[in-house]
Structure I
Amino acid sequence: MWQCKECGGIKFKAHLHSSIPNGIILKNKNFVVDKNDIIGFECKTCNCYHENIEELAVWKEEKMKKQYAYSFDNLNFGISVFESKEEALADARKSANIDNKVVYIGEVEFYKETCSGLASDVVELLQQKAYNELEDLANDYMELTKEEEKIFEEMLKETILKFQEKFNHEPNFFTVYGVEKIIL
């Protein structure tokens, strides 16, 4: 994420050429706007401004806090996640029955939606639907350049992720790795 050099803020407004609607909020490093259309950037926290985002802010990789899950059979890790191995172990001890002699605790990695490859799939579907209706008249429909496909891919990803967030359809499932066997 971008972080302001002055105040540490993480929300920025891109000031665009007057022919383009203003107010794009930058949440990630790869945003789809032609750089020739940007006249500057403003930190939404301290209102400092610069023509170049790299002069105003630094890019920091977001680090997710580690989370842990446990299982008594090393297969079914359930849905509960914990902020530390110790919390996971304490909960496992509370939940264990007399037959549980060991617990497996591992680090959780939630599924991240990448949406990669969707643009070509959507274009192909649109082309097929148009061709089925109008046959040869639709031959050149949605023939995208590589750049257009890249922009379309980003737009689809942004739309899907916003939809998932708005309607609570974000992935809530995970894989577990670095599993440690602990005797109870």
Structure II
Amino acid sequence: MENYGKKHGFTIIKKRLLRHDDQSIKHRGFGCEFGGRHKPKKGVDINEHRDRKSKRQECPWKANFNCPKNSNNITLTTFNNCHNHVLLSNTEEYSTKYRCIPEDVLKEIQFFTENGNLPISIQRKLLKARFPTSSILDCDLTNAIQKFKVKPDEVHDASNLLKTLIQNKSNDPRWFCRVST
């Protein structure tokens, strides 16, 4: 199914899956990545709303397959071959499903970020020179840089300072530490 989507200029996603009692597949549904309707998760407080756009456009393309329990035949039960959006020939390059940064490029990004603390513009130029055949979008590069900048086990300066002050206070009665909120 994925190859069909790539060939025809759209990305196919897996939708519905039903299994028989023996865990073999009974029904599988596929849809276009632009199918469905956007359901915003807005809360009550208007200050917490994020006005985000969605790629969901209620595209009607779908394909459903059934496989009866006592048969090895897979039957196509529903096929709606209509789209309500433009089909792109380069869907593999821009679709989030197929985009990934190769491992060797990720290692270079990690090296540039951790050792050089280089901004995205410099890293992009260095990566284009080093890997001319790789196509890396700015959003993917930014996400990779951010992943290597954040150290989950590293304690931040403010918390480090507070721990030191509290430790000094407990060790020496002359120390005074007050935290205001």
Revision key, fill the gap. Comparing I, II on volume of the Cα convex hull per residue in Å³, for residues 55-102 alone, the highest sits with II
Point to revise | Per Kirkwood radius over Cα pairs in Å, the highest-valued of structures I, II | key: II
Review point. For FRET efficiency 1/(1 + (r/R0)^6) of positions 79 and 111 (r between Cβ atoms, R0 = 30 Å, to 0.05), which of I, II scores largest?
Key: I
**Study point:** Given 19 for relative contact order in percent (Cα under 8 Å, 6 or more apart), calculated: source structure among I, II
**Key:** I
Review point. Any idea which of I, II comes out highest on distance in nm of label points 7 Å out along Cα→Cβ at positions 7 and 135?
Key: I
Revision key, fill the gap. If you rank structures I, II by distance in nm of label points 7 Å out along Cα→Cβ at positions 119 and 143, the highest one is II
Practice item. Taking 5.2 as the value of distance in nm of label points 7 Å out along Cα→Cβ at positions 87 and 159 derived from one of the structures shown (I, II), identify that structure. Key: II
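Any read-out appearing in this document is the output of simple, stated calculations on the displayed coordinates, not a laboratory observation. Note that the coordinates shown come from a computational prediction; the quantities given were computed from them, not determined experimentally. Cβ atoms are built from the backbone, for glycine too; each structure is taken alone.
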